[in-house]
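As structure tokens, here come the structures.
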Structure 1
Amino acid sequence: MARIRAVFFDLDDTLFDYTNSRHVAFLALKERFSDLSNASMEDLDSLWTRYWYELLPAEVIRDYTVIMHMRRERLRMIFGHYGRELRDNEMEDVMRTYSESYDSSMAQVPGAGDILRKIREKGISVGVITNNPPGGQRKKLKQCRIEGYIDLLVSSGEIGYSKPDPRIFRFSLERLGAMPEESVMIGDSWEYDIVGAMNTGMKPVWFNRFGLKRPEKYADVAEIRSYI
């Protein structure tokens, strides 16, 4: 087996605890707006994901303002689902409540900083490959206090193609001077991270912290559920 020279990570729900921040923001909305007080976290998660795919543009998202627009529209749609049509001034209050709670609760996935430090101590380069515009992703790295461990951040918004497209993985490998067989990709998304890594010849490691069922024919793909 080739010596590992580079380890790449996804960011959201792999290094940054996106699910926790989203849930903190949902709880703030439930406390402030009676329309959502009886909504379960499972239903809110389901609607959030469903509306993401309904609103997701065909082209790569390059600008963080698009992400904010999609956040606004998803929140509007969620309130509409529960029978509340928001006026513009109400929408601003909803956005402020969600965003302030989300931003203030940003934190790393438990143990992420320690695993990054240990990898760097072994002389292995660390990269992040993400399907979001760079501005918001750099903010997450900084607020999670892990930016100092990252040698390279590659954003789909900067280079024009997204995971699982092998080009974003090859671009990242070239930037760190590593070959696919010398590199590991760790991510929570089977579709984007694991499939993309396999199609590029990298060693995939599925960060399956929520215990999802894996595709049966890929029993040999390495899996971890925690960094602790």
Structure 2
Amino acid sequence: MTKTSISQKALKTIQQQHLKPTPRWHFLSRNIFFWTLALLSLLVFALGLSLSVYMIQNPEFTPYFWSITAFFFVLVTTYFLRHTKKSYRLDPKILIISILFFGATIGLIFHQLNAAPLTDNYLAHRFKIYRSLAPLKQQVWSDPSSGYLSGKIISLDTANQFTLLDFNGKTWTITHDQPLIRGWASLTVGLEIKLIGQQLSSDSFKVNEIRPWGFR
């Protein structure tokens, strides 16, 4: 069969089946779509990495949820990038190494901007199910004999004393003398905080350092 006859046969098939060439914008929009998903997945991976590091540094957290999330989105990012234009030319190993490098770099930026504690606090207050996925080790901050106490401020009694309701439902009298206050913590009624100090009696505690709950 000659080239001419093959071309004629192909043309006849196109005419009979009313086939039309795929427009260029279709491929362009598809490429943009997968690049967008890949970039979003990379950001989630970076945030998950930042949260994992933050939770490892803070003993009241369990980092497993965000560690698994970070690993999962490495795979998701790889999948989306493999569907972009000319991705078949990329060596899979180089692609994964590049994702890890850029994800770690962005994650470091998130860490420096305190994005991890802000995200954790936002999700904890916005979605009730979140804390069951990324639980707090409340027992670490419910050990007054070791100098750790946490709960909600329920009243400001004097300039150097307030009352705290811990997460076990017990009321404590907290005394202080210019304690170190970290982050956005403050002596405000209704605010949940973490305390570092010394237990004075069965229901009194002297605080040396105050931290907002959920932040380092």
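To which of 1, 2 does the computed value 0.50 (FRET efficiency 1/(1 + (r/R0)^6) of positions 53 and 205 (r between Cβ atoms, R0 = 30 Å, to 0.05)) belong? Answer by label: 2. Of structures 1, 2, which gives 0.65 when FRET efficiency 1/(1 + (r/R0)^6) of positions 61 and 125 (r between Cβ atoms, R0 = 30 Å, to 0.05) is computed from the coordinates? It traces back to 1. Sorting 1, 2 by distance in nm of label points 7 Å out along Cα→Cβ at positions 85 and 157 from high to low puts 2 first, with the largest value. Highest-scoring entry among 1, 2, by distance in nm of label points 7 Å out along Cα→Cβ at positions 165 and 181, is 1. Of structures 1, 2, the largest value of Rg/Rh (Cα atoms, Kirkwood Rh) belongs to 2. Identify the structure, out of 1, 2, from whose coordinates relative contact order in percent (Cα under 8 Å, 6 or more apart) was calculated to give 16. Structure 2 accounts for this read-out. Among candidates 1, 2, the computation of mean count of other Cβ atoms within 10 Å over residues 133-140 that gave 14.8 used structure 2.
Bear in mind these aren't lab numbers, they're just calculated from the coordinates by the rules spelled out. Keep in mind that this is a model prediction, so the values were computed, not measured. Cβ atoms are built from the backbone, for glycine too; each structure is taken alone.
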